[in-house]
1. Suppose semi-axes √(5λ) of the Cα gyration tensor in Å, for residues 286-397 alone works out to 29, 20, 12; of I, II, III, which structure was it derived from?
2. If helix-only ellipticity at 222 nm (-39500 (n - 2.57) for each DSSP H run of 4 or more, over all residues; to 500) computes to -5500, which of I, II, III did it come from?
3. Determine which structure produced the value 33.3, 136 for Rg and Dmax of the Cα atoms in Å, calculated from the coordinates; the candidates are I, II, III.
4. Identify which of structures I, II, III gives the largest calculated value of distance in nm of label points 7 Å out along Cα→Cβ at positions 62 and 406.
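None of the figures in this text is laboratory data; all of them are computed from the coordinates on show. Since we're looking at a predicted model, the values are computed, not measured. Cβ atoms are built from the backbone, for glycine too; each structure is taken alone.
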Structure I
Amino acid sequence: MRAGSSRVALVLAVLALGACDRDEIVDPDPDVAPGPTSSTLETLLDMGMLSEWTDTAFGGFARAGFTGYVQVVGGAAIGTSRGLIRFAEVDTGGSEVQAFDSARVVMSVDSAFTFLPATGMTILQLVELQQEWDVSATWEFAVDTLGVATPWSGGPGGSLGPTIVSEDTLALIVTDTTTELPDSLVFWLGEAADSLLRLWADSLAVNTGLAVVVADSGQVRLGGTRVLFNTIPVSNPDTAVARSASSTARTFIFDPTGTENIEGILRIGGVEAWRSYVQFVVPDSVPVLGSSELYPLRGSTINTAQLLLISREQLPAPFPAEEPFQTVSYELVDDFLVFGPRTPVGKAVAGSSVVLYPDSLAAGDTLRFDITRLLGTWSRASPDSLPRLRFLIRPSSAAATFGFWEFGAVDGDPAFAPVLRVVFTPPVEFGLP
């Protein structure tokens, strides 16, 4: 009996000792026992903390012919814009035509982006062009494609004919309850109808088309364009057959005055497709807000990484963006300081798509581009790899707008300089007892 009692007492003593040890591990003194520490920290890194920071902007990647609208501007403090249209599928119904009659060009008006002067009216004119062109046309060139640049023979702005073909006045419609714009412009071709329609119906003739010009002042955005006309058949001269044709080519060209890129400014958007290029080297350790101590960024978990672009003051008319548009970032596979605007582009930066809201930016808000995954890849990589981050920010191809927006750059006003914001969790550290 005594021997058995001794064995039981020994076992209980061992269990009690084990329980004591377990209690110390489960409920330790944080200053003594080992345990993980992982605080979430935030840092704002300006360009002085990011070595090799370089930024610039390039333009000239988009064509107005692919925007889906025609922008016509006249009388602005800077800039002039005119539309170019052409009809090359005028159908005569297979019958010989004695005459084309009652022809008129009709253009839909986008009232949301049409601005009339204080008088509430503006005059637009149709003028026959005297030179062939295509949708790559610019203010300087009638054709401006890869390897082909044909200047306008009449000088910048297009080779306009000497005679105004037609004109129409766009004026506010005022009633007792509303003030609104008409939904279309109508240009009657009059005596020019027969000669123009015959030219447009002849596939072998040189079809130069028409230019749409603001005669006084105003800013008008035009949508679909079509020509409505009657044909008088030779076989039945007492009959008028109503027909129509849509424009087969349309674009607009604008005076680049006021859009030249200058130092200290990053641009995004515009029918010139301004793109901002950025590269920098992120330090392995960084200070955080509220502390002068350095914390490791390399090897940390990157919770949020944003490139903050500070909006500059609003552009003068007519160039500021007026409607929101989508932007996206792409990694670069080479140095844009070497290859310039033709630097090869890699894959899109995951999660970087953001909408640019002009009203918000005009109020002083910051544009935030998410590069969390890009910086996360850098953090997890070997210190010997990915030393430099390179990417560009551009409007999406479906978001071409007439206007653009400007942000501060490294060589501009320090108040508008870009900033990198990072929220991160340093590597877990274990203390020793």
Structure II
Amino acid sequence: MSGAANTTTQIAGSRTAASIRREDHRAFTILGLSPLSHIVIIGLAGLIWWIARGMVAQTVTLENSAVVKFTLAESLRQSWAIVEPQSPATVSIDVSGPSAEVSKFAGLLAANRDAFGYVYVIKPSDIESFRPEGSSFYTFEQDLAEFRETGVESIKPAEVKILAPAPGRMQTIRIEPIVSRTALIEVRNQVMGDVPGFTVNVTVQAGFELEVSGPAGRVREISNAEGLPELRIVKVDVAQLLKTKAQGDGKNREQILQDGFTELLDLVSADGVSVRRKGADAVVSQVPVRFTFDAQLDYAEAPERDIPVSVRMPAWMIERGVRVEGVPRTKKVVMQVLRRQLPDFNEANVSVVLDLSKIKFADLKNIEAPEGDGPGQRKARLNGLYFALDINTEKLTYRFLRADMTASQYVPAEEIRLVWVE
């Protein structure tokens, strides 16, 4: 229709998405490659870069990766000892090689802390360089460059090289002389429990002596104030030991208590020292301990008794007709006897005696006589005498509570006077 507007519009230069993909495809086609091929090329390039990166040689320091150890030459081990540190000494090492292999080696060292290290053997000639530190130990110092490597070949990749330590990396260790000392053996305080009705006696078998040998410092640590090393047996329960002994020996308990027994008991371990029988070479770990048992006596207080006093006189007193004055007719006696013996505590089994039988006439001093020393009554005074007890021990087992009392000197007598006529 003439004069009508044209509704069809064309925009020059515009492209659809489909046309763009067609043009890109044509561009790759021009280079002879497909899009997938380009992706593969990029991936291969990354792989080549990663492989090349892992094969690049590098030098790195692996911190605290090697153990440092000192040992003694065989000829020194009887006279000297190395005091090992509480934790093994370690040093860092420098390694070179492909980064992948170095990383692998570092991982192996981390997982096996003792796999690689440095060892130095202390020789007799090295002793001259020991520096004294106090009275019992020495400090030995050596450059790490003088150590030898040990253990590396078992885990080190062939491509990795361990660089030699640079000079000046000094390593030290404490060295102590070996000393020997006679030892005390503690047994009494190691025995527990009790045996009702009995006192337990515990001693080391007669003639059994021990000595310890070890670094001077360690021997000093286990010594008492007098410088003697002290060893202990393991703790034992005496009641259980008695029961086990009866079962094993086939004896009744009463017989074992009467005879006692000797038992080999383990020593408490004393780290750092060796324990030997004195005069022998074999190491000892047990001690023969002798057990004996004393029946506990069931004492009871005997009732106080007035016991008649008798006087024993020598022949010269009897011949001169000496009369003794100042002696009481009876004396009170107090003691303890076994409870079952209480009925036997009487005058039949206990006597009180004033014993003058050892006094000689020549021993008398200051004899009182009539004026002019003529015929008449004489007197002599005696001091420092004791009443004694004559006890029938077949009937009575006794004891006194006072430490100053004995049967021969029971209680002191007051002044005694001897009177006679000449």
Structure III
Amino acid sequence: MGNTTIAISHDKSLGLKIYIIAILFSSLSIFIQSIPITTADNFESALLLSHSKFVYLTSLFFIPYSIMQLPGGILFDKYGLKYILPSAIFITSIGIVLYWFAPTTSVLVASRFIAGFGCSVAYIAGVYAAARYFSSKKLAILISILELVSTAGSLVAANPLAFGLKHLGWNITGFIIISIYLGLFICALVFAKKLPSQNYSHLSLWQSLLNAFTLFKNKSLLCIFAYSFLTWYVIMSFAGYWLHDYLMIMHNYSNSYSLSMVETYWMSFLITSFIIGYCTKSDKSAKVNLLIVAGLGVLAFAIMAIPVLFNRLEILLVILAAGISATGIIIAFSLVPRFVAAELEGTAVAMNNTFVVFGGYCGQVSFGWMVNHFDISNYFDIIHDKNIDHNHYSALSLYVIATALSFIFAILITRNIDKHPQGKI
């Protein structure tokens, strides 16, 4: 079922511009996804929300984001980027405006739903543009660039955003952010207009939807879906929210230092993503790299789950290792198109991203539930340090389990590559 990518335009310059717009949109989408970590205090104070309720409400972003993954992929396969990309950026702009100036809890919830709806196709657009406009041997490096630029959105949502809020104020910072979104929308409108108007799939939307579920018959894809779910489960739960709280509560680090550690995680993920993408050019390199980073994830969280309080250097090393281990998601996405026909590329990528974002939502919510309701010392007497917060420590067991399972699926993925040899990724 392997395939080669299909260029839909002979204008390579236009294709590059569309790809750049798509990856910038993905970065801004991750920014929106991550800003609750920095804006929590403002909303909790202004809307009289508890911290746990604010987390719950802002996590609702993932519901429309997850639901729209598959329909978004189908729309890309049928209509391409011409209409979908600028429309999604515009919808996302509405969501950020409502979020930033939300006067009530209802508007806050609505803003997260609208933003989640618009952002749902952002990452798909980047992968889709890379697959359609460039050769298959460049796919891994292009996805790594997409991941690098996207993850930059999380970095900006931490200390840089906090700096802007402190020195420029809430309103001015908001206007700058909104202006960036609207500027990207105008660029998308101008360049996407030059793309040819045509249907890339002759199937109806309903037939395309039914056809999408045939992907579940593909065991190779199922392993990639499971690996992607578990990897993003850890990424968005650990670095996306709870690492910050964990460091402040377990280690009494300041808010600024805790945010800097979150940035350190994303930086290690960013830099290694590019390296992984560059080094993954063949079946052999894909298998070796995937197993290395998956195994590193198991090691990192197994060490973190030791019931002792580490010093700053030890915590830094574990966080760096955790960030590096997450880069297996690059390899997973680069492998998706090789197992499907060309007309299902967008749908398959969207299906994988559905599992990714659902994993992010499940990770944040389940860790929050564990922190509030689970104490491992009730079952195993292993916490002897009085300074260790039992609930935050207990919740770490989720990461150990998730990384162990992801390593198992990584092994299965490498075996499936051997069954479908193509030489190039």
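1. Checking each candidate, the match is I.
2. II
3. Clearly, the read-out refers to I.
4. Largest one: structure II.
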